[in-house]
Structure 1
Amino acid sequence: MEPFSRLAGSALSSAVFIFLVSFALYSPSLKHSFVWDDVEVIAKSNVSFDASNIVDVVVPVVEKNKKERYYRPVVYASMVLDSALWGVSPFGFHMGNSLMNAAAAVLFYFAALLVLRGLWGGGGGAAFLSALFFALHPMHVESVSWIAGRTDVLCAVFFFLAFIAHVLSYRSLLFLIVAALSFSLALMSKEVAVAFPFLVLGYDLISRRLGRKSNVLRYAVYAGLLLLYLYLRGRAFVNIPEMRVSGAGEAPAAAGALGVYLEYIKTVLGAYALYINKLVFPFDFNAFIASIPPGTVYVASAAVVTAALAVLCAVSVIKKENVSAFCIFWVLLTLGPSAIISIFGIASTPAAERYLYIPSAGFCLLLGYWIFRAAERRRYGRAAVAAAVLLVALYAVFAYQRQAVWADDLSLWADTSIKSPDHPLPHSNYGLALSAAGDSEGALREYTIALSPGMNDSARGKAVTANNVGLEYLRMERYPEAEKWFRRALEFDGGYGRTYYHLGLISYIKADVTGSPESLADAEMYLKKVFEHYYTFGRANLVLAKVYLKTGERGKAVGEAKTAIKSGLPPALLKEAEDIIVIYDEGGKDEPQ
C-alpha cells in the first residue's frame, strides 16, 4: 500500500488532502437549486430562520398534543447562519453543506487514526484510505447535495468530534468537556446520536479501558446529557412515536400481539439487510425508498446476514482482532436507529440513503483496514493496491454522477418516479416540477397517476394531489375546474388547510370579477377556516385584507396586512401588504395595486 502511504504523508497534509477532495467532489452541487423540502422550508420562507427564535427552538414550549416530530435546534441554527450570510440563495446553503461534509471527512480521518493506533498500533496509511473511502462514498450524495439532508452531516461532525474527545480524555480528563459539548450538539442535530454512549462503551470494552474508575464520571455525564435531551425533546415532541409496519402490511388481527411484533422484527431485519447491501454495493440509488422489501426469503437472508455480522464481531473480539470487531459493532449499532425508524410513522419513507452517513464510517474504516492488512502479505500486495484504486475510482465516479439527479426538482422526481413507480408521492412531486417548468399537460398526467386507485395513498396524500390539480387549473385560469378539484381535495381530507386558502382565493377572484357580495362572504369564510389548521399563513391574511378592503372594513384590512407581513411573504406579496398599510394606516388616498 505504498502509494497511499506516500499520499498520506503527515496527519496535517492528509487532513488537508481529504478536505480538498471532499469539497471538490461536491463542487457541482454549488450550482444546484433548492429541491424537495428545501423549496417550502427555505425558498418560500422569509421569517422562519430568525436568530431570535433559537432559544425557543432549543427549549420548546410545552405542548399537550405533541404534534412535532423532529427536535433539531442545531440544524435550525445552521440554517439561520446560512440565511444571514447568503439570504435565500441555493449557492450559500449548498456551500454550507459541502463545507460541513468536508469537515466531517477530516474529523473521521482523525477518529480513524485514533482507533487504528489504539487497537492496532499503527495505521496512518489505513486511516487515510478509510477517510478517502468515506469522502467519496456514493451513498453520501443525498445527505450533501440535498440541503435538508444536512441533518446527518451536521450530526456526524459533532459525533466524530465527540468520539475523538472521548478517546483523548484518557490522556487528559479536560477533553471530557469537549466530548460532552459535542455529544450534546450531535443529539440536537439528529436522533441517531443516541448511539454515541453505546459506541464509546463498546470501544472502551474492546480497548480494555472499561474498568477505569474515571469511566464512572464519563458515563454519568453522557447519561445525564441523554436524559436532558429526552426531557427537552419531550416538551413538544413525541419521544416514542406510534409504530407501523412498512412494506409488508399490517399483521392479521388473529395473529394477536405476537404476530404484530414479529412483523416489526421482520421489518427491522429487512431494513438492516437493505442498508448493509447499500453500504457494500453503493451503486443503486433511489431518493424515495417506499418500502422495506417483503417476503420470507428476503427476511431470512436479512436475519442470516445480521446474525453473521454479530457472530463475526464476537469472534473478532475473542481472537483480539480488535479493529474488525469495533468496526462491525459501529455499523450494527449506528444502523439501529435508522432500522427502527422503519416501524415508526416518522419520515415520509421507511428507509433513506442519507441514514447511511454515520454508519458508513464504520464500514469505510473496516474496508481500509482490511485492504491494508491484505497488503501486508506479499502475495496479496498488488491485488490490495488494485482493489483500493478501483474502489476509489468507482466511488468517485458514481458519487459525481449521482449529484446530477439532485440538481433540481425536475431531475430528481423524473428519476425517482421511475424507480418508485408504485408510490404516489414521487408522481405528485414530479407533477409539481413539471408544472414549475411550464408543462401543464405533463403535470396533470403525473397527478392522475398519483390519484389512480392502485396507488393506495393516504387521505392527506390524495388531498394534497387533488389540491395540486386545482392549482394547475387555477394557473390556466380555468376557475370552475380549479374549484371542483379544491372541493374534491376537501372530500379526501377536510383538515387540509391549504385547500381552504385556495377556495378563498377563488371566491375572491369571482367577487373581483362579478362584484358578488356572496362570493366575498364565501372568501372570508374560507380564509378564516385556514387559521383553524395553521398558526400562521401570510398569504391567507393578505387575501383576507383585500376582502376587507372591498367590504369597506379598512381597520381589519390593515390588521390582516400587518399579520401577513409578520407571518412571512415573498417579496412581491410583501409589497402588496405594505401598500395596504401605508395607504390606509398612514392617511394615503391612492388604491393599492
Structure 2
Amino acid sequence: MGSAGVSNTETKTIVNDLVLHVATANGSGSQTSNMVLLRALFGMGIPVSGKNLFPSNIQGLPTWFTIRANGNGWIARKQDADIVVCMNSETSDEDIETAREGAVLIYEESLNLADKRPDCVHYSIPFKKMIADVCPDMRLRKLVINMLYVGVCAQLFGLDMDEIRKALGVQLAGKQKAIDINQPALEHAYKWAEENLKKIDPFRVERMNENEGKIIIEGNAAAALGLLFGGVSVMTWYPITPSSSLCEYLEEYLNKYRMKDGKKTFAVVQAEDEISAVGMLAGAGWAGARAFTSTSGPGISLMNEIIGLAYFAEIPFVICNVARTGPSTGLPTRTMQGDVLSLFYASHGDTKHVVVIPSTPKEAFEMAGEALNLAEELQTPVFILSDLDLGMNYWTSERFEYPTDPIRHGKILDKAALEKLGGKWGRYEDVDGDGIPYRTIPGTDHPKAAYFTRGTGHTPQATYSEKPEHWKSNMDRLTRKFETAKTMVPKPEIIEEGHAAGILYFGTTQEAIREALATLDKKHALKLDQCRLRAFPFTQEVEDFLNKHERVYVVELNRDGQMRMALDAELPRFSSKLRGIHHYDGMPLTANFVVESIINKEEDI
C-alpha cells in the first residue's frame, strides 16, 4: 500500500504542465469525476482542456478521459500522458504499457501492477477498501468509487480542495443527494493520500490567473446558444452521434427562453429519419422560419436530394454537420474532418454551398447565428462544419459577446414593396446583378405575392421551362450568387510576416497548429505565415495568401486531403504550391505530428 517505483530526487519539479489520462468503464459515473478535476484546474486559473474517448456501443466497455493543463496555454491533445489513472481492470495492462517512460501510474492495489513498468512512478491505492468505508450502499459504490481518484490526485498534485468542492457543486448542481454521497469520498481519499502516500513524482499545479473572463464549454452547447440568439424558430432533427447533444442543448434553451404566456414560440420535431428532418426543414425555410438541423456525415448522405432541391429552389435553412470518422458507420465516437467535399458540393449536378468553419466554442456561437443570417440573405442552405472534437469535448473559451446586431433577413418583398412594383416581379430574377433574387413569404397579403417553388427548370418568373437558355441563365445566376457569397462569408484569419512558406488549416486543428508553430520556431528556427480558413467559398484573402508564398502546407484530418482538393478545384493556378499534411486515425491532432510532418517535407525540398 502506498507509493513505489522510481524516485524523482534529482528531477526538477514540473509546475502547471501535465497530461492526466484516466481509464475507466463506460457508464461508471467517471464523467462527473473527470469534470470535477477539469473544473478545479480551470478554477485555479490554469489553461486546460478535456477530451473524452468513449465507446460507440454499450455500457461497461472501456472509456478514457484526457485532461491537459498547461501554463503556457497549450491545450491541444498530446500523445503521451504524464499521469495515468487506471480504474478499469479490463484495460489496466494495456493502459500502463502505453504510458511513456517516467509517467505516474495510479491504480487499484489489487491489480498487482507494482512489478510492471519499473520505469514509471507507481502509486498503489486501496480504492475498493476505501469505497466500502465511505459508501455503505453497495449499489452506489461503482458510481462513487471514481471520486476517490479525484481526492488522491488533488492531494498528490496540489489541487485546491476549495476549487474541488466548488467544481463538484457545479457538476452536480441541483442534485444535493448526489453531492452528499460524493463529498465524503472526496474528503476521505484526500486525507488518506495525505497520510499514506510519499510523493515521488515531479508534477504539481499552482494557482494562476490565465482564465479571467473565460468559461469551459462544449462546442455543441456553444452552437446551440448561437442559434438561440440568432433567432432560430424551427428545429427538426434525428439523433446521430456526435451531433445529438447540439439539438438537445438547443431544445433545452428554447424551452427555457422562448416561452410566451406559457406557450412555445418555436417548433421542435424529432423526425423518424434524416430525410424527414431535412424535408421538414425545407418546408419551414420556405415558409419564412429560421430553420435548423444538426447531423453528421451519414445524415448528410441521406439529406442530399432535398439539399439539392433547396439549393435550386433557393430555400434558406442551416445544417450543422458535426463530423465523425467515416466512411460508412465508421468510428462514431472519433473525430475527423472528412466531410469537407460532401458539404462543399452536396447533392447532385452542379452545386456549391456556403460553409462556415468554426475553430473554437466562441466561433461556434458566433457562426451559428451568422449562418442563419447568410442562409436568409443568400436564400440557400448554409452549413456549419464542426467535428466531434469541437462539438463534444470541453474547451477553455473566451466569453461570448451578447449579440447586438439586428437579424438580417435579406431581400424580402412585403405588401408595401409589391405595391410599389405594381405586382411585377420575378422570383428568380437577378435585379441587382448579385445573383440574389427577391422573395416573398407565404401568406403575404397581396394578389401577386404567390409563385411556384420549383425543383425543375424555371424562368425568372418561376414558370416551368425546359428551354436550354432558361436553364443555363439560371445556373449562371446561381454562380453569380456564389461569387457574391465570397464577399459575405467570414474572412480567414491571416498572420503574415513575410516568410517564404505558409500553413493553411481550419477547424479544431487550431490549437495543435499554434503549439507546433511555436516549436518549429524555437527548436528548428523555421517560421511560417498562417492562414486559418473560416468559410467556403474561398475569399480573396485566401487567394492573396496563396499567391504570396512559395509553398503552403495544408493541414487536415482526413486521408485524401479534401481541403487541398477543393483548393485545387477552386484555385487551380496555386496547385503546385500546396503540400498536404494528413492526420486520419480518428484522434485529435497533436503538435508533434505537425512538427514532424513539416520538418520531413522541408528536408525533401
Structure 3
Amino acid sequence: MTIEYLTLGVYFTLLLVLGAVFARFNKNLSDFSRGGSRLTWWMVGMSNLMAGISAFTFTGNGSSAFEAGPSMLVIYLANVLGHLAGWLYLAHRYRQTRAYTTADIVRERFGGRAEQFGVYVGLLLGPVGASIQLWALAVFVSAVFGFPIMLTIITIGVITVFYSASGGAWAVVATDFVQGVVLFGITLLIAVLAWFAVGGWDGFVAGWQSAGIAEDFVFFKEPGQFSGDRYTWQWAAVIFTMSFISQTNMASANRYLSVKDGREARKAALFSMVLMAVGTAVWFLPPMVARMLYEAQVMESGIKDPATTAYAVAARNLLPNGLMGVLIAAMFAATMSSMDTGLNNQTSVIVRNLLPRLRELLKLPPLREERQLRLCRIISVALGVVIIGYALLFSLQDKIVLFDAYLTIGSVVGVPMALPLLVGVIFRRLPSWSYFVIMGSALVPSIYSLIDGAQGGAAWTIQARSFWVLMFGLTGTVVSLALVRLSTDESRERVRGFFEKMETPVDFENEIGQANDHTQAVLLGRSVSVMGVLMFAFLLMPNAAGGRWQIVGLAGFTLLVGAVLWLYGVRGNRARRQRAASQE
C-alpha cells in the first residue's frame, strides 16, 4: 500500500496548495459564497458535475449496475435532462436573480418565512447527510483497500474543511475541477480496459445474454424480481421524476450563481450535461463487466454487501501496477467534491440568511464585510468539526440502521421540500403562501407512511411513497392556483418583481466588474499539468509494455488538459496586457 499512500499524499498536498492560492481571491461574502460571480463556465460546469456525484456513484450505484444491469441508468438520464433543462430554460434565469444563495431566491419568490424554514431544515439535515457520506466512504475504502476508518474520516474531513474554509467558493470550484480531470482520466481508462477485457461489442453482448445475467439485465424488471420492487417501470418513472426535480428546483440554482452572466450559466449547464452523459457511459460499464468476468471475486470480497465492490474489483483486475492509488484518489475526490460544495453552501446560508435575521430580531447592526468573511471561515471550521464528529460516532456503531434511517428521512422530506421550489418557477401565478400549502400537502403521505410503518403496516416502497407525495403535492399546487385571488397586492408585486429580475440580463462589467478568466486558466492549468507530470512517475512501477502505455495515456491526457488551459491563460493575459499598453 506504500504507493497508494504516496499517491494520496501528493494529491492531498496539491488540494491544500490550491486552497491556499485561491484564498487570496476572497475579499467579501460574495467572493466566499459565489466566487464574486466571476468564475468561468468550464470550472463551474465541472464543479456542478462533481457536486452531484460521490463514492456512492461507484459503490451503491455500481452495485446496482452489477446486479441489475442498465436499470439504474434512469437516474443519470434524469440528471442529463436536468442539465439540459438548465441549458434551455433555467440556468440563465437562476443566474439573473443576482442571488448570493438559493435561500435568497426562496425569499424573493415565497417570502421570508419560507426562506427561514428552509434555512433551519438545511442546518439540521445538512451536516448529518455529509457525515454519513463521509462515514460510508471510510467504511468502503477500509473494507476494500484496508485503510483505517477513523484515520480516513479525519484526514478527508480536515483537508476538505481546510480548503473550503480558506478559499471559499473559489477553492471549492477549483479543486472540483482538478478532481474532475483526475476522475475522468482514470475512469475512462478503466472503462476502455473493461471493454477490451470483455471482448468488445461481441463479447459484451454474449455476456449480457448468458444464463443468469440476461434475466437480471432486462431494463424493466418484473414485480418481486428485486426487493422493494426495484427496477420495475413504476420504480423507473418515480425515480426519474424525483431525480429530475432535484436537478431543476430552486435549491439547485446555486450551481449557476458563480458564473459571470446568463450566457455563461447556459454554457456551464451544457458542459455539465455533456460530462454527465459521458460519465454515465463510462462509470457503469466496469461493474457490468465485473458481473460477466469477475463475479466470484466480487461475491468473495468479505463485506456485508459485496456487490458494492464490483467497480473496485474490476479496476483491481484491469489497472496496471500503481494506478489503484489514482482510483482511490478519484473515489475520495467524488465524495470530497460533494462535501465541500455542501459545506460552502451551508456556511454561506448561515452568514447571509440566518444571522442577519437573528441580528434584526435582537436589534443589532448589520455585520461589516470583513467580519462576514471571518465568520464564514469560523463557521466552516465549526461545521466541519461537527461533520467529522458525527462520522466518527457513526463509525463506532456496528449497525447500518442510522444510514437507512437517513435515506428514509431524505425520501420523506426531500421531495416535499423540493416540489414547491420547482413549481414556483414554472407557475408564475402561484402565490407566496403556496410554498407551505404544496409542501404541507406533499408531507401528508410521507408522515402517514412513517406512522403506518411504526404501527406494523406493510413497508412502503420508495416508489409508492414518492408517487403519493407527488400526487398530494400537485393537488396542493392546483388548490393554490385556484385560490390565487387571496394573495395580497404586496405579495403579487414581489412575485412580479422576482420574475422580472429573472428575465433581465446581467450586465457583468457594470454589476460585477473586471473578469479574470485567464488568471483562473493559468492557475488551474499549472495544477493539472503538475498532476499529469507526476503521473509519469508510475512508469517506475514494474509493468508489462501494455501497462506502461496505459500509464502514458492517463498521464498524457491529464497533462494535455493542463497544458491547453495554461496556454489559453498565458495568451489571454498577454493579449490583455498588450491592449492595456496600447490604450496608454
**Complete:** Note: helix-only ellipticity at 222 nm (-39500 (n - 2.57) for each DSSP H run of 4 or more, over all residues; to 500) at -25000, derived from one of structures 1, 2, 3, originates from structure 3
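Matching task: 18.0 is the computed value of mean count of other Cβ atoms within 10 Å over residues 175-182. Pick the structure from 1, 2, 3.
Working: 1: 18.0; 2: 15.0; 3: 25.6.
The read-out was computed on structure 1.
Each value in this text was obtained by applying a stated rule to the coordinates, not by laboratory testing. This structure is a prediction, so every number in the text was calculated from the model and none was measured. Cβ atoms are built from the backbone, for glycine too; each structure is taken alone.
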